[in-house]
Structure 1
Amino acid sequence: MNHATTFNLEAFLNASPYLAYTYAYPHKTAYRSLEPRISLKEAWALERSEAFLYVHIPFCEMRCGFCNLFTTVNPDTSLAAGFLNALERQAQVVRGALPQQKVARAALGGGTPTYLEPKELERVFTILDLFGVNSATPLSIETSPATATTDRLELLKNYGVDRVSIGIQSFVETEARSVGRAQRTREVVTALERIQAQDFPTLNLDLIYGLPGQTRSSWLESLKTALEFGSQELFLYPLYVRPLTGLGKTKKNGDAAQGSAWDLEWDAVRLELYRVARDFLLENGYAQHSMRVFRRVDSPARAGGMAFDAQADGLIGLGAGARSYTQNLHYSSEYAVGQVGVREIISDYAQRSESDFAFAAHGFYLDPLEQRHRFILQDIFNVAGFSSTAYQKRFSSHPLEDFPVLQALLEHGLLNFSAGQIQLGELGLERSDAIGPLFYSSAVQQLAHEYAWR
């Protein structure tokens, strides 16, 4: 099995380094209706017992201009209540179908889970209890400046949350507002002070570079401010303009871009700001774990829980918008970005019965070829890279033979191959988002291309 490809280094380096953010393979735009539906008992029958539990809360108090997450803004009371009722039904069914699965790690994401009122959050934590999540289980949650209130944070602390992640994007108000994020820096600082007061083991801040009007100086000021709050982690994202988002609609109307020349200039700015942040953080006690992830070198590892192997263990997703996966099946509810589509899917989810939740009806089967693609994309973006030995053990073939593009990247200095590890070099790491699509199968590319955005 040889996926022949040609590789032109000059064209690659001159192309945009920001083609796609590969955070999962395949992306949900490649999912389709599963005919016939497959029972969860069957889908999980041969999986290892350890799993990651993810609960998706698709609600926020505002919709940022760059956001393409499955979330809706300020839902009415009936929609939120219907969602939580369905979430409890789904959890009961899934727990019954997967009694052998033990949760090694758990996360609450969205959306903004802390958009929920404290009593509603308590309902969500009873679902975690159902899956055996306890104070020894590493548990992460997403929050926002407006919803990181003292009562909510105290509840999170009492339930054993050990990692809080908060989207800041920028400490400069004009930069945040340029992408539709109406927040005051004073509000952000107050939220961070409240989080500090609870002394969570890990605090992560999300920041964005490439914002309209952002300069090298203002970007450094945001980074310096983030460090003042003792954040153990920083996730740094380049600004993307995606279909159906606020920025995407503006660009489509011709107000946010001046054509390819502007796009290339914007790429150059983002690449410069990425390097500024990387160098600054490395000089200030942080280690780089991927293009996006930086952690303080003196931060203790997240303790507790069972060992979890992202390559071998599955993910149990609960809630409309949550993705689940086993070795050969990925599934979820349908996907949308536009508010009409999102609310339709949440409403449909809220009406699903116990019998509906016992089956996967929308997803993607991973045959042995697709599993090879996913194996590489799971780890290639991490600084540590992936093990060619582990790849050979699982697939009985060598990754360099299966994917000639790996050899081309090695020859051109974007990858390193040492002691059995294949790792992105400095040049490759900063172009992670351009390297990702090189490992998409033709079938996944075609499905994503044909996807009807809603």
Structure 2
Amino acid sequence: MSLEHLLDASRLAVLRSRLQAQSANTEAHSLLSITLDLGAGHDDWLAADFTKTHTGYWARPEHPGTYCLALGSAMIFSTAGPARFSALQAAFAGLTPAWQHDDSEQTGAIPTAHIGFAFDEDTQSELPNARLVVPAILLQNRAGRQTATFSCTARDAERAIGRWADELRAASPRHALQKKPTTLLRRPAPLADRAFLARAQSALADINRGKLEKIVLTRNAHLDAGQPINIASLLAALNRRYPECMVFGFGNKGQSFVGATPERLVSLTGKLVQADALAGTAWLCTAPAAGQPGSLSLQDDKNSREQQLVVDAVRAALAPLCASLAEPRTPEVMQVRELQHLRTSVAGRVRQGIGLFDLIGCLHPTPAVGGTPGSAARQWLRAHGEQRGAWYTGGIGWIDRQGDGEVVVALRCARIDGAQAELFSGAGIVAGSDPAQELAETEAKFSTIIEALQHTAAPCEYADAASTRTGTQ
């Protein structure tokens, strides 16, 4: 469906009439949302330009499929610091009593705000440290039912129609996709690789001294595509290749943060809370290159201990907030193309008054992305100069007007700026870890974005100055 022509004459008339009726005799600070039924369809909402306007995208392609595109902002709240999740909760709590929704076409859609936050409370980047946004326009396709929800404050109601049309126009692509071949050139970083190995050795020494049980180390890689990377094509490739993951993309002012994560941090539906304990990684490869380690088995002692640390930490964090907590099941193997992980779902029922931001605050960061004990791990990472760009190993998700929502851990991701891509990955260090093996694991995780770039609409070939290497965090 063309975004620019989504508001045809008939829909525009309906939207204008319903907005006028909704805004009459309404407090100026009220938030107004109107949902239009777009009928049945299978739009993934990727006929969009992610560089010209504030955009947010998230999708779960696996059957029956969910695809959401957010454009612009009707209301936005940003914060940072130790109380950032409490601040987001307070902002949301202040918003919802005055949030009016017109769903007279009975679509069942619920107005939604999206959430994003960095790993560390003090991280500064082009993305706010922690943010809650009610989009001006939210396009949704849930199991083939398509809707558009338009939001504004009551004080802006008179100008809202024009602004919504401007957002749709800005998000509509003006040029055909480039078809010329692109070579992905990777910038060699031997010093950074050696620094990662040295930090892994230092972490092992502190683990052996009993200061830590686990620490997660991260690294990045830089690629040059030779021409601007088409974000919509990259997201489409991730949807095709990783249907079991949450695919996400957030863009503004020419920069985007894109990925496909296998890990849910937490979801809340009514009183039911669910969280993933995901740790331990193995990957499939025909044969490791000379001098490079192969993948480990998920059943080895290192992966089993790493996963159990996460299960125990997730249950301990949730227990004070839950009226009941189910016994964990045996870990299952999650297959994400060449990568495999151990995953245990932790479920329970929350106590009265507990909301999504309370759950985020108690769970983040889990040992899957930080380490354990949590406080000691965070201090260790800061002391050793750990830097994580954008929202990598933070969280991305949504919360609806009723308080239900889901947040995933931002993994297997990259920051895109024109033709440049900065990729992020990491590995958990526990007693018995082999630093060279952990370096190889991070290389395997880079492949999520690298292979998606190779399969975008612009055909690519991959030239890696360190291509002798193989290729949860």
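Computed from the coordinates by the stated procedures, all read-outs in this text should not be read as laboratory data. In this text the structure is predicted, and so the values were computed from the model without any measurement. Cβ atoms are built from the backbone, for glycine too; each structure is taken alone.
Table for the structure above
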item	result
Given 31, 29, 23 for semi-axes √(5λ) of the Cα gyration tensor in Å, calculated: source structure among 1, 2	1
Read-out mean projected area of the Cα convex hull in nm², for residues 140-187 alone, computed value 7.4, structure in 1, 2	2
Which of 1, 2 yields 0.55 [FRET efficiency 1/(1 + (r/R0)^6) of positions 124 and 324 (r between Cβ atoms, R0 = 41 Å, to 0.05), calculated]	2
Which entry (1, 2) yields the derived value 13.0 for mean count of other Cβ atoms within 10 Å over residues 20-27	2
Answer label among 1, 2 for the case where helix-only ellipticity at 222 nm (-39500 (n - 2.57) for each DSSP H run of 4 or more, over all residues; to 500), calculated from the coordinates, equals -8500	2
